[in-house]
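A.B. asks: Dropping the structures in below, format is structure tokens.
Read-outs throughout are calculated quantities, based only on the coordinates presented, and are distinct from any laboratory measurement. Since we're looking at a predicted model, the values are computed, not measured. Cβ atoms are built from the backbone, for glycine too; each structure is taken alone.
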Structure 1
Amino acid sequence: MNRKAFCIILGICLACLVMALMETVFQPGYVVKSAVKAALFLGTVLYLGSLRGLLRREGLGTAAALGAGIYGVILGAFLLFRSFIDLDAIAAGLLGKEGIRRENFLWAALYISIVNSGLEELLFRGLGYLELRKFASEPFAMVVSAAAFAAYHIAILDGWFSWWMYALCMLGLFLGGLIFNYLDRRGSILPGWLAHAAANLAINTIGAMMYGFVPVP
């Protein structure tokens with residue numbers, strides 16, 4: 001494997017490992033954890049790659065249409081599997097691990113939909129796909145990026161679902177990563193970011209149902 005490709009993969013793995021430790025061992029408040037994530041992800045991207053050209057405005061129309069579809073698919077899946085999802089347990093987990101409650105949920109949802117998705121796009125698409133493909137094959141970069149994106153969420157979603165729902169979420173995250181990579185294939189992360197934000201918005205809509213801001217159909 002090319003040395004630069006190895007360094008990029010190692011850097012992403014280390015960033016994910018640090019955040020997994022934050023989730024499972026150190027468990028600071030959400031503000032502190034978000035600050036650590038921002039510094040870690042941005043620092044990793046700047047050290048191993050570049051921000052140049054990553055925010056070009058192209059392909060946004062397709063991304064917006066696909067994002068709307070992703071939003072509908074996620075909400076549809078939630079309604080289909082609603083009886084297998086314990087929203088009370090998820091709310092308790094968010095309170096215990098993140099300090100997120102009904103009173104601060106809307107601010108957290110706004111951050112997750114816009115800023116958090118942007119940080120993940122920088123690391124997993126900007127570095128893990130667009131930069132990695134300069135030193136490895138296109139299919140390899142796409143798979144590595146999507147796999148790392150899914151693996152990063154393992155610690156975050158731990159304890160939320162039954163094992164088969166958990167596995168289904170991991171598969172969905174991997175496929176989502178591949179879709180975001182495809183949208184970003186021209187060299188900008190904005191299309192993937194837009195679709196990612198739409199996916200997070202769907203999840204936050206479910207959260208709004210969980211906290212009683214929106215009625216559950």
Structure 2
Amino acid sequence: MGTILHATAADGHALSSYLAEPEDRAYGTVIVVQEVFGVNVHIREVCDRFAQEGWTAVAPALFDRVERGVELGYDEAGLARGRALVEKLGWDNAMQDIAAAAEAAAPGLAVGVTGFCWGGSAAFLAACRIDTVAAAVGWYGRHVPEFIDTETPRCPVILHYGEDDDLIPPDNRAAVAAAYPDVTQYLYPGAGHGFNCDHRAAYREAAAHLAWERTLEFFAETLR
């Protein structure tokens with residue numbers, strides 16, 4: 001279903017994105033931000049699912065700035081390499097490239113952003129920094145508390161968390177709730193980190209389905 005979309009960031013960096021488009025006229029555009037594992041099969045499948053629901057979906061290859069063509073497995077080696085790439089990339093570069101992908105896909109139009117794991121935190125930050133972002137959905141983004149002192153969302157945001165996520169303890173979620181009372185948090189009992197990914201042992205079908213339905217409803221309310 002997907003094709004490749006090319007974009008150029010404000011600093012001249014050229015990046016590629018996975019683009020999935022609906023058969024009929026799109027309701028709008030959703031930027032899908034990768035995990036630390038790159039624009040892999042899971043992220044492409046998320047884009048395809050959005051397209052099936054009537055949205056244009058774009059997953060920018062954010063690691064292109066560091067190394068092109070990165071797709072990592074869900075194992076310790078993949079996690080370690082992905083975290084190293086994230087460190088080299090940095091938040092500022094990620095925001096530039098998300099903005100570039102949004103402009104290439106929907107020039108001059110507001111878009112939604114969603115992301116998973118590291119991408120969940122990036123989706124939140126995009127809601128704070130990128131003017132064209134009209135709504136954001138973060139899935140198990142553990143870095144959001146790092147932004148409390150410096151960042152404020154400019155658009156509606158919801159956040160999905162697994163109650164049993166070892167990487168995001170209750171005090172992490174509580175800090176975000178206290179700092180951003182207008183941001184809706186959804187907590188999924190029995191779910192841990194990565195619960196939406198059916199390529200991982202952490203997948204929890206019921207939680208993933210409910211979070212997906214809430215995400216679609218949220219974008220329908222905020223972007224259409």
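A.B. asks: Here mean count of other Cβ atoms within 10 Å over residues 144-151 has been calculated and equals 22.4, so which of 1, 2 was it run on?
C.D. replies: Structure 1 accounts for this read-out.
A.B. asks: Given a value of 0.60 for FRET efficiency 1/(1 + (r/R0)^6) of positions 104 and 152 (r between Cβ atoms, R0 = 25 Å, to 0.05), point me to the structure among 1, 2 it was derived from.
C.D. replies: Structure 1 accounts for this read-out.
A.B. asks: With mean projected area of the Cα convex hull in nm², for residues 24-95 alone derived from the coordinates and found to be 7.9, which of 1, 2 does the value describe?
C.D. replies: Here the read-out was taken from 1.
A.B. asks: Moving to a separate point now. -21500 is what came out when helix-only ellipticity at 222 nm (-39500 (n - 2.57) for each DSSP H run of 4 or more, over all residues; to 500) was calculated for one structure; which of 1, 2 is it?
C.D. replies: Answer by label: 1.
A.B. asks: So, one more: 16.9, 52 is what came out when Rg and Dmax of the Cα atoms in Å was calculated for one structure; which of 1, 2 is it?
C.D. replies: 1
A.B. asks: Can you tell which of 1, 2 yields 35 when relative contact order in percent (Cα under 8 Å, 6 or more apart) is derived from it?
C.D. replies: Here the read-out was taken from 1.
A.B. asks: Where does the value 20.4 come from, among 1, 2, when mean count of other Cβ atoms within 10 Å over residues 40-47 is the thing being computed?
C.D. replies: Traced to structure 2.
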